[in-house]
Structure 1
Amino acid sequence: MSQAMSNQEVPSGASRGSDATVEHSAMKPGRKQRGLLAKTSITLLLIGLVPLIAFGVVTLNQQRTELRRSAEQSMKNNTEAISALVDEWFDKNVRVLRAAVRQPQIAGMQQDAQKPVLVAIKQAFPWMYLVQTMGLDGKNVARSDDLPLANYADRQFVRDIVTSGKDLGWETVISRSNGKPSLVISVPIRGASGQLLGALTASMTIEDTSRAVATWKSGDTGFAFLVDEKSKVLAHPRADYVQTQKVLAQHPLVAAYQADHKAHLLEFAENDKGMLGYVEGNKNGWAVMLQQEASEVLGPLRATLAVGIGLLVAAMVLVIVIAVSFSRALIRPIVAMTAAADRMSLGELNVQIVARGNDELALLARSLERLRKSMRAAISRLSR
């Protein structure tokens, strides 16, 4: 009987061994480990990285928008401040002339009466190097200096008053008196009944205003300049542009303003460098421009983005390390139990399966341990 049982056990054992070998070769622990570890790691990475990346992209984009808006607003505010300075200077001179033409000495259109008033204006406002009156023919009636009377009928600031009938005329010129770039402002002289009698003009250097504009600086590359309604330079860091009243009609900022007389924020190239500029006009049609290399204007933005991207990458690496480590810790007991089950299937029942903790994996380990003990007891009974 024992021999028969032994004979039965051999084929049966052989069969089991053969089956176990096939199953063992088909389901290798290393392959299971790699597959389950990869799936678990990928799942954890998706859970951790997708929200992190989405949050990082949204936050960096918002930061980029805010910093760029702040840089653009700063440029706009500076342009408005310079434009207001130019307007205030212009209006102050206009107010002086309009107050002067109300004096009876000026309205009388007599040289002897006008000259003391003109000299007094020049002394009170020293940037006005020449104050003079013209008749309807454009010829001098009186001057604040001692030069001979001249004919200014060809000048725009005279034609605006005596020909076009405007209440205010101006022109940027190279002065015949001193050869310097100057602004000439003219207002009409009217009689008691409102009839036009002539024009009062003041020629003034624009050095003070030009200096205030031309000396404005931002960083290493930011500067401001001013052009009149004909795109002629009134103020610029380059003195030769001012001396020659260079026409900058082709400059991108000037061209944009002259096209519609509206404020513009532009990005353009100059000398193979990217520039960011802002232009705004005043009520006289003059335009104030600020420009600066885009790399300098947006330098803080790029630095902030670089730090933000660095932090995002560091967070992503941390999430990857945590996910892989957690996956390994989660898979390790499963791999151990898989190896134990493989040993049990091959008849190795002497290795104890240790269960740690009280979670589901510990319960599964205890179940396998009970199974191992049961199988070992059963085989022991069959052997007896």
Structure 2
Amino acid sequence: MNLTESLRELTDKLSKISLVEAKGHLDHPEDLVFLRDAPGAVEALNSIINTIENPRNVTIKWDGYPALIFGHDANGRFSIMDKHMFNKAGGTGRQVYSPSDFIKYDADRGVNRGELSRIITDIWPGLEKASKGTKGYYWGDLLFSNTLVPNNQGVYSFKANPNGITYTVNPDSDIGKLMTNKTAGVAVHQFLNTDAATTDDAQSLNGTIGKLKNNSNVAIIPSAMPSPPALKADARLVRKAQNNISKYGPAIQELMTTAPQARNTFNGLFTTFINQRIRNGDLKNLYSEFTKYFETRPMTASMKQKLTDHLRKNKEGLVGAFTVWVDLYNLKQHIVHQLNKAAESSPVQGYLQDGTASQEGFVANGLKFVDRLGFSRQNLQGR
């Protein structure tokens, strides 16, 4: 393939390549170059551009914990579970039809999730009532599990994730009124049909609460932005990403698809390295830092030699992959900054541990737009 081909021609050719995709969760757009090779980089760029052109698709990514899936099966039986229970082979993880069933499920596998058992017992009737008459499952995040009381500033304050965002909500706002006098709150974001094989089949609720009703002691919180943001592209950043994807695409493809190691394991070298750099707050000199990082990775001498030879042979692809990652990251950050500004008008405000105002992030086109040196760094450091 000629490296001077247009991005469109590159996209057409790379779209025919089988992709290796890790589903069941949202990816950062920049990471797609490691997870799905050159086609992933094209997908990420196109998704970012589509987000700019269609900002109504953007929703707030709530920092709730834990993630819960609840709803009615094809026979109308109600259940609550987590993602792993929903995805368990044979469907046995979905056969939890009461709080006692949930507790027993954990006991049978030798797990005690402590406070979660109490929470499930408390929210079960409310979520069953909120979803009465519906079929299918809603996927959301628990935001709080005790009745909220305004603090000295007159706002509700809560934090679901110990390493995450502290939220404040104006009680007089629409969302604040939803939370008032509720014993818990769940922010919903995706829906699963009764015949969904796994969470891979989840569909976005596009900021709505679907067919759920706010008629119980559990607040059902939507994830819509307060108003559609007006986003602008940085033409220079877009061109830079386009040019480097076109320039390095074939070499990236060669690097990622011919590695002498299981694909998921090879992907993990890059994503784990990136998370390490984010935890350290340093995204400079990624290529040279990766070579140092690689030398410290535990593996057999035989595999290390094979990978060393592979990385040396594919140096252009390695340099290209990190170059494209940085291009996509910078373009995404340009959008995240604008989204954070737009969210300033929201009655829901978030704060990092150092007091910096910040939402966890945003979701659009199946990808998450998160400031990784802000929320992500704090979350990783806290683990």
Thinking of 1, 2, which structure, once FRET efficiency 1/(1 + (r/R0)^6) of positions 269 and 349 (r between Cβ atoms, R0 = 41 Å, to 0.05) is computed, gives back 0.00?
1
Identify the structure, out of 1, 2, from whose coordinates Rg/Rh (Cα atoms, Kirkwood Rh) was calculated to give 1.57.
1
Highest-scoring structure on mean count of other Cβ atoms within 10 Å over residues 245-252 (candidates 1, 2) is 2
Among the shown structures 1, 2, from which was the value 24 of relative contact order in percent (Cα under 8 Å, 6 or more apart) calculated?
2
Working back from -13500 (helix-only ellipticity at 222 nm (-39500 (n - 2.57) for each DSSP H run of 4 or more, over all residues; to 500), computed), options 1, 2, answer is structure 2
If you work out distance in nm of label points 7 Å out along Cα→Cβ at positions 333 and 357 for 1, 2, which one comes out largest?
2
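Each reported figure results from applying straightforward, stated rules to the coordinates on display, with no laboratory input. As the structure is a prediction and not an experimental result, all values here were calculated from the model. Cβ atoms are built from the backbone, for glycine too; each structure is taken alone.
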